[in-house]
Structure I
Amino acid sequence: MKVEIWSDIVCPWCYIGKRRFETALAEFAHADDVEVVWRAYELDPNAPRHREGSLADHVARKYGMDAEQARASQERLTDLAAEEGVEFRFDKALPGNTFDAHRLVHLASERGVQDAMKERLLAAYLTEGAPIGDPDTLVALAAEVGLDGEETRDVVFGDRYTDDVRAEERDAVALGITGVPFFVIDRKYGVSGAQASSVLVDVLDNAWREAHPLVMTVGGEMCDDDSCAI
């Protein structure tokens, strides 16, 4: 079974959704047979490498609310994240363009550490206040998950994986994805948003049953409701 997850590094719901999916996967009987692939989605493709001002001010401008409403929304997200064991520090967040970060996730996939890279990037931005659009910061974060520094610099300061990221973004459009996180299972089931882990378990179970139907064969004698005296 293949689970593709479209998400962005600067998306708090994506981090919450990652934790809920991990909980679901731990409860899924066939977890060892699940391939998880992280796909790229940019919430703001035109974002600069570093955005000036506080995140609360930016959110307020983007969604037409005042700063107090924006901070209240962030507090709600912080509480929800804490329930999943994640600490959000919106007061420290340094938003920026995430295109290079997505390209690093592709490199990490080829080196067998895609999930670790995704986790490190989310934590760096949402918890630690790392400038997510800064190339040198990305190189340092990649080194923490075991990626080669020279190769990482070639990616960040070059154009490697550009076509791959763009292709995933086109796939998102073709699939009708307009927000993240978005989970796609075997290209048959789609789950929008950071659903509860119980919902995700149900979808995984349904997808597994569809892919592995019970095959009936001719059997021998058996009891049914009325044929055997007890």
Structure II
Amino acid sequence: MTSTAHLETLEIEPKAPATATIIWMHGLGADAQDCYSFPPQLGLSPEVHIRYVFPNAPKIPVTINMGLIMRAWYDVTGVEARGEDEKGIRKSAARINQLVTREVGRGVSTDRIVLAGFSQGGAMALFSALRYPEALAGVLCLSGYLLLQETLEAEVNTCNAKLPIFQAHGTHDDIVPYTLGRGSHDRLQEIGYPVNWHEYPMAHQVCMEELRDIGDWLTSLFTRKQMNNV
């Protein structure tokens, strides 16, 4: 376990020096271990030298869970207002941005960095990536949704106006409803984002088919980025 000034992280290093990074955020009440088992299941070539960074969200009281203290990227006050803790959202985005800056300091350019996450973590990946001031490689949002939609068009950074997005959702999700994920996809498409949408007959979870699809998307993404840099 390593730490920055604000976030602890678990990390998986490639065998050769990292040339790409995926920063992967967990969901509400989980921790960095929750997504730690994903990389070996993606089927990526070892020739893509990816560092995986799994940060821990801070521990805060969560209103919808009777004020219990747990790891969360922002407070959730109710089913209809899950994305409206603006202060918490922006504070977490700043911390995620610090992790991106740290990766640049470790030799990985921003256009080789993907922000990823599940549920609340996916929502934060979308929020942070679309507003990041330098071009990123892409964003993975699994069973997540758009936060603070009313500010999106005003705050989106032109560097990431065409950011590749992989978005996936379970059609039987009873925690983050399918309609919320699909509605977020539709909104992103409306404003011009190239969203690669996937849906699976599952609940609020991640399945093997989804992980294989993610692996295929990442392979294409990093191969294309590599060719563009030649």
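Work out the source of 17 here, i.e. which of I, II gives that when relative contact order in percent (Cα under 8 Å, 6 or more apart) is computed. Derived from the structure labelled II. With distance in nm of label points 7 Å out along Cα→Cβ at positions 19 and 59 computed over the structures I, II, the top value is the one for II, the highest of the group.
Starting from the value 1.7: which structure in I, II was distance in nm of label points 7 Å out along Cα→Cβ at positions 35 and 51 calculated from? Going label by label, the one that fits is II.
Can you spot which of I, II the value -15500 was calculated from, given it is helix-only ellipticity at 222 nm (-39500 (n - 2.57) for each DSSP H run of 4 or more, over all residues; to 500)? It must be structure I, since only it matches. One of I, II was used to compute distance in nm of label points 7 Å out along Cα→Cβ at positions 67 and 131, and the result was 2.8. Which label is that? Source structure for this number: II. Across the set I, II, mean projected area of the Cα convex hull in nm² reaches its highest value in structure I.
Coordinate-derived values only; no laboratory data. All values reported here derive from a predicted model rather than from experimental measurement. Cβ atoms are built from the backbone, for glycine too; each structure is taken alone.
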